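Before anything else, here is the set of structures, which you'll find just below.
Readers should treat all values here as calculations from the given coordinates under stated rules, not as data from a laboratory. Note that the structure is a prediction, hence the values are computed from the model and not measured. Cβ atoms are built from the backbone, for glycine too; each structure is taken alone.
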Structure P
Amino acid sequence: MPGSGRLQGKIVDLHNRCTFNGTVEWVDGIITSIIETHDNTAAAWIMPGFIDAHVHVESSMLPPSEFARIAVTHGTVCTVSDPHEIANVCGIDGVRYMIDDGARTPFKFAFGAPSCVPATSFETAGAEITAAEIRELFRDERIRYLSEMMNWPGVLMKDSAVCQKIEIAHACGRVVDGHAPGLRGEKARAYAELGITTDHECTSLEEALDKVACGMNILIREGSAARNFEALHALLSLCPESVMLCCDDIHPDELVLGHINRLVARALALGYDIYDVLRAACVAPVRHYKLPVGTLQVGDPADFIVVDDIATMHVQETWIDGVSVAKDGRATWEYSPASEINNFGIHEIPIEELADVNTGKRVRAIVAHDGELVTTDEVVDIDDATVLKIIVVNRYRKAPISKAYIKNLGLVDGAFASTVAHDSHNIVAAGTNDVDLVDAINAVIRSRGGISVAHAGDIGVLPLQIAGLMSAEPADVVANLYTELDARVKNLGSKLRAPFMTLSFMALLVIPSLKLSDKGLFDGTTFRFTDVHV
């Protein structure tokens, strides 16, 4: 139930770009007055709550109810959440699962209708979401936008099915999120002209400014794998009116340490104007997505945070609808186990299925890059010690296993596997030998989803029993086990900052250039399959 109360502090007014000592009062969850006072004893700052402008909650390995319980401790009051990860596994039922589970909390989730399920026709997903189902989803006011339109070739070619989904969104009064890695010039302009208004895939300042010139809003992304803040933070001064902040994908070990507050603190440490930074973090998403979130004005919902250190953005207390939802680093509501939903159709595989029948020594390898979703490709010798085998196994039904090779994951021994494998979430695994590979793969199959590490018979696994993406355990349990498995992979030689997150994107075909689906090696620049052996 909405609360009533009053609070004194240094009020950060983002609309008038000023800070003053004052009192905020609210009744039944709505701010009724903000009055300036001459009391200079207030030590804490009161400001609007943070908003993650684009996130896949599933990547935290926590269901929405548990994600929210951690996010509020960092001052996040709302997320613009794309549920296309679970939608690729469970379809429209998965989207409804996320909405219903999130509704068990006071947190403000703004879910989208997934636009590209499956992401491409070159992989096997667990479900499809049609244009008719998107129209059905938009009947629910909690579905606030059309999620990232990853099929940029379809947009440029004005594919009828793609255009229909965009037209439905506009007819229903929803904005359309973008996903257009590398698009520049006329292609970017053509993409934006269909009414696609955001992009979170920019990796260079030049690309971002090009898209701003096309009328797009740029989301500066800093997640567990894709880290673009260093390349893009200049946008906060060059075009602050076109910027929002997001993490896109964040693993549990990092979420427990911080969220958007960490990005804000980094920007302030670089000397950016506090009102420009907080506008991107607090106000711009509310305006763009028409969110039911307050921005610390009379008549707004009483959604705000109390910060005791403006430099670190350490959050003392978080309020949503006039109710304290987090204080001193702890949510004010207790953990409650989420229900489960899944789609898993295979059993353990024999090691013989991992063998490569081609005896050629020269192969086209995926080259992974730390901190980037974009890969490159290189022709290498199969006996090169830096080259690992990478496997994708269809999790939904028995099918031939897809095999290729990858560089830069860094393992010198062992293997690791995951059912978090964007976007279709089949099983992706990489390793130095078939024995460890099959152990890692079968560990997640036995758990009906999860992440695992295997080395010489020593197998560790984090079960993800909710769609093979999320755990039903409390956040601290998930974070600790994830941290343990992450350390195991690094002890086996990986130098990647987030090896599991990086592995999860090696099957994401809509990000160039070379990726692996359950159907084969795929060239994301030409949008067609290519040969492994050369």
Structure Q
Amino acid sequence: MDEKKIKFNWKYFLWIALAVFLLRLPTFYQHIIDIDETVFSEFAKVILSGGLPYVDVVDNKPPLTYFFFAVVYFLTGSYSLIAVHIVTAIWVFVTALFVFFTAKKFAPEKAAFAGTIAFILLMHTYEPKYISTNGETLINLPLIASCYLFLFYGTNFRGIILHVISGFLLGLAILTNYKSAVVAILYVIYTLIAIFFFYKGEGVKIKQLLIKLFITGVASFVPIIAMSLFFYKKGIFDDALFWGFLYNFGYIESGTASGSVSKIFFRSIYFVLLGFPVWLCIATGFLKEFIKSSRWKEIERERMELFVFFICWLLLSFYAATLGGRGYGHYFIQIVPPLSLLGAFFYEHFAFKKFFWLWIALPVFILTLSRVDMLKSYELINYPNYRSEISYKRVGEFIKNNSSFNDKIYVWGWATPVYYFADRRPASRFIISDFVSGRVFGTDNKSDAKRKNFAGKFLPILCDDLRKNKPKFIADTSPSGYFGYDRFPISEFIELDEFIKKNYEKFAEIDKIVIYKLK
């Protein structure tokens, strides 16, 4: 496709910045938007303390999610999640600008702006904790930038350099969230469709398409290979491969086993309904321009190519969001860029523009109000674990006031906020006890789902960590029942139970969370 210069109207810049700022304002004064943030935060702090990823601290995400937090902490000199939230707001703003620039390549400026605002609004719907700092939010920037370069630049010298950058960005996205790999599949599918349907018999153009695909594909492996070499040099490649990649196949399988078709169906329907005008805009625009129009054969080939690219991107992203049968709200964030771009693509054909904005703006307004005080909102809807953050903060601050900075602690349960509020490093690599207890991530408190044999494999490692690091305090959250840990009392894990009885004494109890102190 032809390279075209684009001019930027500064009034759009200001509106985009204002929209992002207002919708993410609640993250600037509330530390924890989603408990997952405290996992990423603690992982990053262990790295900054000299620990090795996937060896001294364990979680199942790819590495760059944690390194994002680590870089923010290092550059700001703050270990506060609010610093992460502020940088994330800037990140989302830049992502929105790329959506605008991309849309301007094929749509009038007003339509491009409409698609961008739709992107911003849909990035802030679904549920209150949707706006946490997570891998799905972070990957949208490198993915939209990669797609922009891949689509709109040729194979001259400058274009080749930009395709190298495009591939590099794709690789970074994959190292942040593995679902980004659907964009690599997208590039292959798009190239094959273009070769066999749009440019059949045009040797020069086919050669250019294959060169673009090859350069982008090879470049995408560069950051992945570099990260692998880094892990190999550190002697932690096997650990990183297991925890950061292979473990996730079991995670996906456990989600499918513990989930249901109806759950993923209704979560998908809910997401579609929140952005219904955009879907309607796409459907009506497609009917008018490609189906009912007597001039559809006269549509520019370039426009047809773009439509195919965006619709394939949308479908592949939807597949990625629903993979594993969980369909958590933040998984749908990956769908928002192609959905918004398709909205911009057909915006001019849409006759009900006021309806477009009213429908999307209403849930965003309601959810923004719910984010003014997140804990109060979850209390109002009677979320089973809404009090956990209050209790974890009380426990964390108690430990902080009764320990020194170099003391280590251990917390049994899904309770990483304790580490965050205590500002004390963990005495074990297992900052989430699910890796030992076998509890399945994200399941209901009363769920019977369990990953078998975890205790047999990982309990001895946990106990070795504790014997080596001698935590000053051990907090047992299982009596509180938060996140279903009343199903996993320490007494059922004999080696851990005996270690605590031998070396610790009960020191305090806060909100049914028992705190043990080293004798």
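For percent of Cα pairs over 43 Å apart, which of the structures P, Q scores highest?
For this comparison of percent of Cα pairs over 43 Å apart, the top structure is Q.
For FRET efficiency 1/(1 + (r/R0)^6) of positions 114 and 426 (r between Cβ atoms, R0 = 41 Å, to 0.05), which of P, Q scores largest?
P
Give the label, chosen from P, Q, of the structure having the highest value of mean count of other Cβ atoms within 10 Å over residues 354-361.
Going through P, Q one by one, mean count of other Cβ atoms within 10 Å over residues 354-361 is largest in Q.
Comparing distance in nm of label points 7 Å out along Cα→Cβ at positions 418 and 434 across P, Q, which structure shows the greatest value?
For this comparison of distance in nm of label points 7 Å out along Cα→Cβ at positions 418 and 434, the top structure is P.
One of P, Q was used to compute helix-only ellipticity at 222 nm (-39500 (n - 2.57) for each DSSP H run of 4 or more, over all residues; to 500), and the result was -19500. Which label is that?
Q
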